[in-house]
Structure 1
Amino acid sequence: MSIKPKLPIHCPSCESELKVTQLSCEHCQTIVNGNFSLPLLLQLTKEEQEFILAFFLNSGSLKQMALQMNISYPTVRNKLDDMIAHIQQLQKTE
């Protein structure tokens, strides 16, 4: 099994936010150039993305997530609250 490289969202040199500047089609070789922002969900950390996926797969049940993650319900609730605040902050900067 090969590991897919993770899309970087911050500059490895100065930690500034990266922008997408080129998209390409592997089928027809079309290339689109521009200066595109990353979608909001891709701006989240890998841990935050995994939490959202778990939330979705557990039908939004924080109780089920707490059991699955082997942590307390209040801890899961706090993680969700922190993520909501982070997403609201990202939305303000868009």
Structure 2
Amino acid sequence: MKILTCPVNGPRNITEFVWGGEVKAMPDAAASDDAWTGYLFLETNLAGEIDEWWLHAPTNTWFIARRNTVTDTVLETMTVDAYFARRSGSAT
């Protein structure tokens, strides 16, 4: 059984989670249809460490997981607030 740790609900069976895709910047509202298509439907699919959206379905809790796609190892999970605070440099 594979376990994923939700930052709010703790360690849970992987069957309780839904993958939401890579964390990536949203295009400008006036962007082309091609830009929006790429954002909505295409993934970079890099080999290595990436940040991904995950949903704990029973509690409808969205969070971010940093995962190595080569080894399928989850390196870290964090709340959305903590993730974006870290990216903006306001977290220690």
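Please treat every number below as a calculation from the coordinates, not as lab data. As the structure is a prediction and not an experimental result, all values here were calculated from the model. Cβ atoms are built from the backbone, for glycine too; each structure is taken alone.
Numbers below:
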item: Answer label among 1, 2 for the case where helix-only ellipticity at 222 nm (-39500 (n - 2.57) for each DSSP H run of 4 or more, over all residues; to 500), calculated from the coordinates, equals -5500; result: 2
item: Among 1, 2, which structure scores highest (criterion: mean count of other Cβ atoms within 10 Å over residues 43-50); result: 1
item: Source structure (of 1, 2) for relative contact order in percent (Cα under 8 Å, 6 or more apart), computed value 25; result: 2
item: Answer label among 1, 2 for the case where Rg and Dmax of the Cα atoms in Å, calculated from the coordinates, equals 17.0, 50; result: 1
